[in-house]
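Asks: So, here come the structures, one by one.
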Structure I
Amino acid sequence: MTDYPRIRQVVIDTLDARASAEFYRGAFGLEYREGDEPPPGKDDSAGADWLVLLTAPGQPQLAFQQVEQLPRSTWPDNTVPQQLHLDFVVDSVADLLAGHDGLLAAGATMLLDRIEDEDEPLRVYADPSGHPFCIFVLAA
């Protein structure tokens, strides 16, 4: 049997690696890789380049790469396409509703609301850098 390469992590370009990592850490309960935690004080050299968040064991990680320019996605208009987006799942519509205010407070913007869709309830948000992400109800 041939072994195929496995996904190590998904890398998200951002104008502010620390702010993006903090958004996803807080919004989805992730943890920093050892050495990537915010340092005490103002010297945050790691946060100016590359940070990694850990998900559940055996799952892909999220990494954040600082870039100098990043046009904000205009999705659902394709003038500036998404290029990549993340899909998350929750167990119920109630869970989707319960997390909504926290996401907005953390800096997300809701782009699309299909919570009433009987076949596939979901909401699409943008993180503070404009990257779209979806939250689906696992078993509608």
Structure II
Amino acid sequence: MGAAAVEFLPREYGYVALVLVAYCFLNFWMAFQVGKARKRYKVFYPTLYASESENKDAKIFNCVQRGHQNSLEMMPMFFVLMVLGGLRHPCATSALGILYVVSRFFYFKGYSTGDPQKRLTLGKYGFLAIFGLMGCTISFGVSLLRGG
């Protein structure tokens, strides 16, 4: 099944798989940063967000938590667009995926400063990557409808 299952995939689709794994590593790293922030700012489970009336460091913790949470919220869309768009445009999709992963790192780092606006300094380029991935996926869908 292994060779037969991947026989129809373009050889370059391997890049798509590797970019997805890179995002998984980034996600683990962000989760670790949230765990460190929980200890540092004394926000214990099951509390998702700190209350500013109860914790003087609530805003900065919430920014760290929100940076990771937003990345989790975007992950399903990113993965679907990568998997589908990469079937027709594996190299373009992989390049856009790398842009997305790198921009998500800077999105998280900026958000984690406690100033939510800093998430967009370099993090804003993730939106460019998502729109590019949508284009690749639309191209894939149209090519299927036209018969391959």
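Asks: Ranked on FRET efficiency 1/(1 + (r/R0)^6) of positions 52 and 84 (r between Cβ atoms, R0 = 35 Å, to 0.05), which label among I, II comes first with the largest value?
Replies: I
Asks: Given structures I, II, which gives the highest value for mean count of other Cβ atoms within 10 Å over residues 60-67?
Replies: Top value of mean count of other Cβ atoms within 10 Å over residues 60-67 goes to structure II.
Asks: Between I, II, which one scores greatest on Rg/Rh (Cα atoms, Kirkwood Rh)?
Replies: The maximum falls on structure II.
Asks: Give the label, chosen from I, II, of the structure having the highest value of FRET efficiency 1/(1 + (r/R0)^6) of positions 68 and 92 (r between Cβ atoms, R0 = 41 Å, to 0.05).
Replies: II
Asks: Hey, helix-only ellipticity at 222 nm (-39500 (n - 2.57) for each DSSP H run of 4 or more, over all residues; to 500) derived from one of I, II reads -25500; which structure?
Replies: Of the options listed, only II reproduces it.
Asks: For which of I, II does distance in nm of label points 7 Å out along Cα→Cβ at positions 12 and 76, calculated from the coordinates, equal 2.2?
Replies: Comparing all candidates, it corresponds to I.
Asks: If distance in nm of label points 7 Å out along Cα→Cβ at positions 28 and 44 is calculated from each of I, II, which structure is the one that comes out at 1.9?
Replies: I
Asks: Which of I, II yields 23 for relative contact order in percent (Cα under 8 Å, 6 or more apart), as computed?
Replies: This figure was derived from I.
None of the figures in this text is laboratory data; all of them are computed from the coordinates on show. Computed from a predicted structure; not experimentally measured. Cβ atoms are built from the backbone, for glycine too; each structure is taken alone.
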